[in-house]
Structure P
Amino acid sequence: MLQLWLVFIVSLLLAIMLPRWLREIARYDELWSSWPYSARSLVNTGWRLLAVFVGWGIMRSLLRDQNQPTLGLCTGCRRGLKGFALGCACTLPMLCLGLLGDREDVSSKLIYSTIVAGLSEEIIYRAFAFGLMVQVFRVKLWPAAVVSGVIFALAHLNVASVRAMPIDGLVFWLALIALGGVMYAWIYARSGWNLWIVIALHSAMNLWWGVFDLSSSPLGGWGATLVRVLSVGLAVYFVVFRGASRSPADDAESTIRA
């Protein structure tokens, strides 16, 4: 078990910090800085996902004949598409409110800062950090969700615009990010480890937030917050209380403990 924990912690640390550490190498930073934004974003994402998948592979080999953990990506085409569609549909309140307000200037950066970020962050913080704590280390659901949510929030300190916030705003913003991470983790677990739901939910919420100035709608800033909460609430309702996206085998899932 000690070996598993060591691989888990090192892989997670590399997934969060490796792109930043590589930029400490002068020649790498010079080369990296010469690339367009899209290439820099994809390379950074590639390093992070490489750390996760290598760590996951090593952990699977150490587990040998024991129950193998899943990252929630290979759920079958039908379940994956159903989960993705459900996650996108739950963000319709944000889209509807956005259509009542102003549009932001949309650039190619939006694709990488929303869709790519949503995909990579859900693999790292929900599938790997949270999912493996529950499946491999038998940590109970809520403690694992809180720990992974806090890690998810603290990782956002790598973003310069977040670090530039005043301390009271920074604490509030990080708390919201951590809470969002906890809710995503709960949805992921209760969906029967179908990661595509939270990938779609996270990416679509980021997308509408980037495309529209939600605070410019008739409901103002509170409306922007309300539709974000409503989007997550819809996902909780359909996944947790209506059992959407779960297969019959998931109903007997024994690894999810409150």
Structure Q
Amino acid sequence: MTTTLVCRVQRRLPIAVVALYGTLDQTSVARAVVTMRDCLAEAPTVLLVDVSHLVVASSAAFGRIVGLVADARRWPDARIGLCGSTVEIGALLAEYEPGDRPEIYTDVDSGVVASLDIPVAQRTSIALRPNAKAPALARQYVVDTCTDWGVTRVAKLASLIASELVTNAVVHARTPALMALRLGNAMLDVSVRDNDPRPMYRPAPGLTGAHEGEHGRGLLILEAMADEWGSHPTADGKVVWATISTKR
């Protein structure tokens, strides 16, 4: 049986709102997850999900929505809230530990009002073309931004991380990319979004090819330099991110 789920993004930054209409089951949940991840890729402070018109036909499918709470907390350090929760959804949430549950709001308006008290991180971004100049442009942009934001102590480290992320996009995604920088809670966040849906390239240890080996070493260096890093799918590709403590 074909089910219908409509996902509408009603606003994005700094408070994102997604409204879900229809039936959530094992088939349609992928659409909801992709839409939510696409909003999270832009690093909002809060992602509010309007579930007042949602019918949950599968507890397992609903579990995938709840699972995004922990993912969003890890990166981009965003909160997820459900607005207009029904009695049925409330019963499903009761099965999860309090720390694993999303915030609950009566409706979207109350969720937005509550979210306005959350500090908004400084952010900036630059569009990059998939060519040999992109890594150098990214490095300079990071250095200039770190200087403007008063975190020059991590400028060199952040520029090296940005260079590696952009190089990965140029070499493997081969699509235009958007590099974003975000500063909040003493953490500098560097992310690169491209239009290639393939998962993040992670080379196996012991590569011997000249090009692959060099790039593999670059990603191993990235692992050593960043406090944390990872990759998430988006509606039209993926976002690869890394975080650096400014208290180093």
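Figure out for me which of the structures P, Q the number 29 belongs to, where relative contact order in percent (Cα under 8 Å, 6 or more apart) was derived from the coordinates.
Computed on structure P.
When distance in nm of label points 7 Å out along Cα→Cβ at positions 24 and 240 is calculated, the result is 3.2; to which of the structures P, Q does this value belong?
Structure Q accounts for this read-out.
Taking -11500 as the value of helix-only ellipticity at 222 nm (-39500 (n - 2.57) for each DSSP H run of 4 or more, over all residues; to 500) derived from one of the structures shown (P, Q), identify that structure.
It was calculated from structure Q.
Thinking only about mean count of other Cβ atoms within 10 Å over residues 32-39, which of P, Q has the largest value?
Q
If semi-axes √(5λ) of the Cα gyration tensor in Å comes out at 35, 21, 15 when worked out from the coordinates, which of P, Q was used?
Computing semi-axes √(5λ) of the Cα gyration tensor in Å on every structure in P, Q gives 35, 21, 15 only for Q.
Can you rank P, Q by distance in nm of label points 7 Å out along Cα→Cβ at positions 64 and 136 and just name the one with the largest value?
On the way: P: 1.7; Q: 4.4.
Comparing P, Q, the top value of distance in nm of label points 7 Å out along Cα→Cβ at positions 64 and 136 belongs to Q.
All of the numbers you see were taken from the coordinates with simple rules; none came from a lab. Everything numeric here is computed off the predicted structure, so don't read it as measured data. Cβ atoms are built from the backbone, for glycine too; each structure is taken alone.
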